[in-house]
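A.B. asks: The structures considered in this document are given below.
The numbers here are math on the coordinates, done by the rules we state, and not lab data. Everything numeric in this text was worked out from a predicted model, so none of it was measured. Cβ atoms are built from the backbone, for glycine too; each structure is taken alone.
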Structure 1
Amino acid sequence: MNLPDENSPALEPTVSELTPLLEQLDFSLISQLNADPQATAEGQDHRSREVKSGHFVPVAPTPIAAPEYVSHSRGLFQELGLKDDLAHDAQFRRIFSGDLSAAPAPFRSTGWATGYALSIFGTEYTQQCPFRTGNGYGDGRALSIAEVVHEGKRWELQLKGGGPTPYCRGGDGRAVLRSSVREFLAQEFMHALGVPTSRSLSLYASTEEHVMRPWYTPGSKSFQPDVMKPHRVAISTRVASSFLRVGQLELFARRARSNAHPQAQQELKMIVAHAIEREYAAIDRARPFGEQVLELARRFRARLTALVANWIRVGYCQGNFNSDNCAVGGFTLDYGPFGFCESFDPWFQPWTGGGQHFSFLNQPGAAEANFHMLCTALSPLLDDAQQGELAEIRDGFVKEMERTLKEMWAAKLGLHRFDADLFSTLIPLMQRSRVDYTLFFRALCDLPEKTDRLERTFEIEATGDVKEQWQAWLDQWNALVRDGERDREALAAGMKRVNPRYTWREWLVAPAYERAEAGDYARVRELQSLFLSPYTDQETELATESDQKRPARFSGLGGVSHYSCSS
């Protein structure tokens with residue numbers, strides 16, 4: 001895949017180049033919901049403060065200095081009806097590196113930041129808010145600048161790293177190039193994997209501006225970062241149907257329950273109605289509002305259970321699945337402390353600030369806690385009878401999650417139906433041999449009958465009883481997949497559509513953002529190309545590197561096997 005060269009000449013900053021984008025701009029959130037009454041129209045609102053009411057705060061982004069092109073998503077440009085050359089247009093670069101001062105209409109000179117609440121595994125928190133009230137928690141460095149409506153589909157454009165907002169909690173509002181590269185690539189990768197996700201539009205990096213962040217010295221095996229380092233700043237534009245979060249609905253529900261201000265109940269109803277319009281437009285809005293709310297809960301439950309099953313299918317661990325990182329639309333949001341499981345470990349957790357409650361195979365439990373918080377947020381909008389219906393929907397989460405997971409595991413294993421005995425034997429064997437999660441399931445797609453076909457995926461060599469146990473499991477599995485005399489070629493092809501050929505390997509991604517720091521973006525683009533076709537065999541040097549277990553020298557290495565969320 002040929003990506004645009006970073007040295008391509010920038011086009012003249014003419015409005016005509018932007019016309020296809022300008023013709024699609026819209027602003028439904030700020031036209032339908034309430035602005036913070038204490039906000040200023042000019043959007044010069046860059047210091048941490050309490051925001052006690054309103055759905056959004058108008059904020060002018062802070063441009064990064066001397067931005068240059070890193071990459072863009074050809075696929076998303078195409079979906080939005082935009083030409084690839086636009087990513088190199090000087091005015092486009094100016095806008096999407098945070099400068100709205102001269103953006104042509106209907107762009108506005110301000111974007112908007114939103115507040116949300118925080119719940120961790122079902123427990124409400126306010127202590128991370130500098131005011132201990134929960135009124136200072138929200139989009140600290142993320143600013144939406146517009147919505148685009150193309151072919152009947154609405155997308156929201158949000159700058160990540162666009163400067164401080166009232167929710168910055170004293171931070172600088174910047175995102176470093178390292179984390180921006182990771183999020184940009186991860187969104188491209190997850191979309192190609194078929195996992196619902198926010199998307200990547202563009203990535204620009206400053207050639208002059210740096211910020212200090214804690215990180216790891218080369219070769220460090222420290223658990224926490226052990227040095228302060230200067231990092232180049234960047235702005236990535238992420239795109240989604242909306243950026244409404246469970247924590248956002250929670251914030252307004254908390255205010256409604258406590259009668260925090262006279263419009264609290266109405267503001268809760270307004271944002272839930274907006275969420276239905278943006279994310280669940282198929283719900284009939286002629287129905288009584290309480291019925292719409294119940295249908296929202298049902299549909300969100302279905303999306304959330306499917307999302308988490310997809311995460312586990314591809315080896316993804318969100319790392320910090322709080323309610324503020326849980327999109328109401330049921331897609332993956334906020335790629336901060338995420339990682340992909342290489343050597344199989346049910347408790348895999350790459351984030352140094354996390355714990356087992358957010359680990360790889362505990363993600364269904366975290367999702368259940370977030371669903372409970374959504375139901376709690378919707379509760380003030382329902383009458384007594386509807387409260388009972390909502391409780392039934394909430395109580396049905398575990399059963400639906402279990403059913404969805406069983407369907408996913410059956411598909412990964414090429415089975416007609418989930419087999420509990422086979423599965424319960426497999427998981428401890430995978431853990432004991434420390435199998436490479438992606439390589440193992442892809443090897444299984446070749447329908448092996450002997451364990452030697454699988455052993456190249458083992459980190460710990462299988463000998464003696466363990467080898468015999470693997471062979472017994474493989475015999476049992478082969479008997480099940482042969483059930484019904486299925487066409488083995490079709491079976492293998494079906495399994496390969498479920499089990500990716502390539503995965504995210506942090507030890508390959510880290511050199512890409514390290515080279516990017518020096519202005520060399522070639523590796524970023526090579527990874528982007530690899531990630532765009534994760535199910536297909538590729539004949540590149542990078543694909544060959546990716547087709548191996550993590551080398552031992554990276555085990556326990558800070559910034560590779562584990563990392564902080566200092567982005």
Structure 2
Amino acid sequence: MSQNPEQAGKAITGGEFLIRKTAANDIFIPEEWNEEQRMIKKMTHDFIEQRVHPHIEAIDQQEPGLIEKLMEEAGELGLLGSSVSEELGGMGMDFKTTMLITEAIGDGHAFSVSFSAHTGIGTLPILYYGNDAQKQKYVPGMATGQLKGCYCLTEPSSGSDANSGKTTAKLTEDGKHYVINGQKMWITNGGFADVMIVFAKIDDDKNLTAFIVDGDSEGITKNPEEKKMGIKGSSTRQIFFNDVKVPVENLLYEREKGFKIAVNILNIGRIKLGGAVIGASKGALTGGVKYANERNQFGRPISKYGAIRHKLAQSAIEIYACEAATYRATQNIDDAIKALKEGGMEHGEATLKGIADFAPECAMMKVLGSEVLDLVIDEAVQIFGGMGYSAETRVERGYRDARINRIFEGTNEINRMLTVDMILKKAMKGQMDLMTPAMAVAEEITGVPDFGMPPTDVFEAHLEYVEKFKKAVLLVAGAAVQKLMQTLAKEQEVLMHIADMMIWTYAAESIVLRVQKLSDIRGSEEAVAHELAMMKVYCYEVAERMHSSGKEALLAFAEGDELKMMLMGLKRFTKTEPFNTTAARQSIAQKLIDANEYCW
């Protein structure tokens with residue numbers, strides 16, 4: 001797929017990965033963390049290992065004050081204030097480094113949920129949308145953990161359709177307060193939050209407004225803690241607001257702009273969740289490797305058996321690809337923030353706009369990461385066998401804890417449809433040209449196939465696979481838009497197939513670019529033998545998945561000769577050279593077994 005000359009030299013924007021080539025040197029790879037960042041990750045990981053894991057049962061039993069105490073300890077280490085500027089008592093780190101902390105915290109089970117809710121949806125609305133007085137009053141305390149935050153958006157009748165909430169706010173006659181009435185549910189940290197971000201509609205407004213509400217305000221009542229499948233240690237309450245008086249100066253941002261706050265903060269939450277589940281996945285796989293090395297059956301460790309080695313290797317491959325994709329997107333966001341700031345935009349506004357520009361990638365990483373964790377933790381339970389079903393093991397807790405991630409921050413179904421919708425809207429607004437490459441693909445499938453020899457260079461060959469994957473996406477998406485037009489938004493199965501193809505393409509390109517860059521850094525392909533094996537297996541499997549999902553989508557709306565032609569094109573675009581995936585997985589598994597942990 002040739003790159004539009006007009007794109008040359010321009011920074012890539014969200015969704016453009018579909019129509020632009022990316023060079024290995026243009027992405028960040030986790031092997032490039034500097035010494036300071038590695039130290040920050042180790043400090044965070046040590047905190048989880050030494051302060052959270054030993055108390056994991058007490059946390060799940062919701063021992064009074066324990067989560068709050070651990071949050072304050074995290075604040076003393078600076079972990080709660082990584083996104084907060086130094087002027088407001090934080091560490092002022094770039095987005096990529098805050099993601100690294102999020103990853104390390106991700107192996108903290110229920111604590112990681114409380115941490116993420118506080119540092120994300122609890123703190124960021126004030127940090128990015130608050131006025132100076134609001135920031136000075138609340139943010140320093142939230143950066144240290146002396147104040148804990150929560151976010152009150154969801155209601156019994158409004159989940160994915162957040163703007164349909166019924167909580168109301170009315171101005172008092174003296175004009176000094178808003179009086180809030182309503183009910184919120186599934187509020188993480190709701191049991192102990194000192195600061196609440198509450199969304200309500202003023203009078204007959206159509207759109208939400210956000211308010212900062214002090215947690216001890218008169219008129220706030222709470223139901224008992226929810227009994228949940230997993231993340232039992234995180235406080236989750238229903239909260240009722242009965243004539244709660246909120247000072248007018250606590251209106252956050254602007255009237256009827258609450259939904260804008262919610263959407264933009266959710267973008268951050270989505271990619272941050274993608275980072276957190278990487279940490280949880282690595283922890284789960286490490287647990288599985290250790291157990292496989294320790295558990296003996298028929299006179300030898302179960303790590304000697306091919307079925308177990310397959311599970312270990314496949315888990316590592318999925319994690320490595322997900323990590324590559326997540327930090328690629330994170331660096332793109334950092335670059336966008338930096339460019340906006342250099343253009344004169346204030347840091348908070350630049351951060352929100354930079355993340356919003358890559359909202360499709362944020363949604364994709366949320367879906368990809370949560371489903372990778374589900375695969376990894378499921379295989380870890382299977383490796384543990386009967387012990388994996390016992391509550392005595394962390395892997396059993398991890399299995400239950402993982403399930404919520406496909407629901408958090410918008411369900412994976414919603415995020416899949418959002419991914420396609422956001423990219424198509426960018427095209428319709430003229431922000432990216434999808435039509436030209438889609439038409440070129442449509443013409444290509446009616447032409448004579450190129451039966452030339454594949455490239456001999458392994459990276460060129462796999463990047464060629466990726467370019468064909470992109471053509472497969474454009475083939476299916478272009479045909480869907482043309483055929484279904486105004487009804488496409490209702491064809492959810494088709495949209496989800498297209499979204500999956502987009503996600504796999506992005507991840508496949510990311511893992512190839514990661515290994516290519518690492519090979520350049522280390523000086524030879526031999527120095528990245530195991531990484532190459534992971535790259536090859538991942539791309540081979542993605543090709544199979546792409547063909548299956550693309551076929552399902554095409555069968556839903558095409559027929560006759562046109563369908564046959566498109567199916568032939570799809571097959572052409574998802575064809576790969578034969579490859580011994582079993583041998584590759586064996587080598588990957590041996591590396592894990594020798595290291596006795598996830599080692600990349």
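A.B. asks: As an exercise: mean projected area of the Cα convex hull in nm², for residues 320-495 alone, calculated from one structure in 1, 2, equals 12.6. Which structure is it?
C.D. replies: Checking each candidate, the match is 1.
A.B. asks: Moving on. Work out mean projected area of the Cα convex hull in nm², for residues 80-183 alone for each of structures 1, 2, then name the structure with the largest result.
C.D. replies: Once mean projected area of the Cα convex hull in nm², for residues 80-183 alone is tallied for 1, 2, the winner is 1.
A.B. asks: For Rg/Rh (Cα atoms, Kirkwood Rh), for residues 208-375 alone, which of 1, 2 scores largest?
C.D. replies: 2
A.B. asks: Also, I was wondering about something else. Could you tell me which structure in 1, 2 was used to calculate mean count of other Cβ atoms within 10 Å over residues 48-55 as 16.1?
C.D. replies: Attributed to the structure labelled 2.
A.B. asks: Given a value of -18500 for helix-only ellipticity at 222 nm (-39500 (n - 2.57) for each DSSP H run of 4 or more, over all residues; to 500), point me to the structure among 1, 2 it was derived from.
C.D. replies: Structure of origin is 2.
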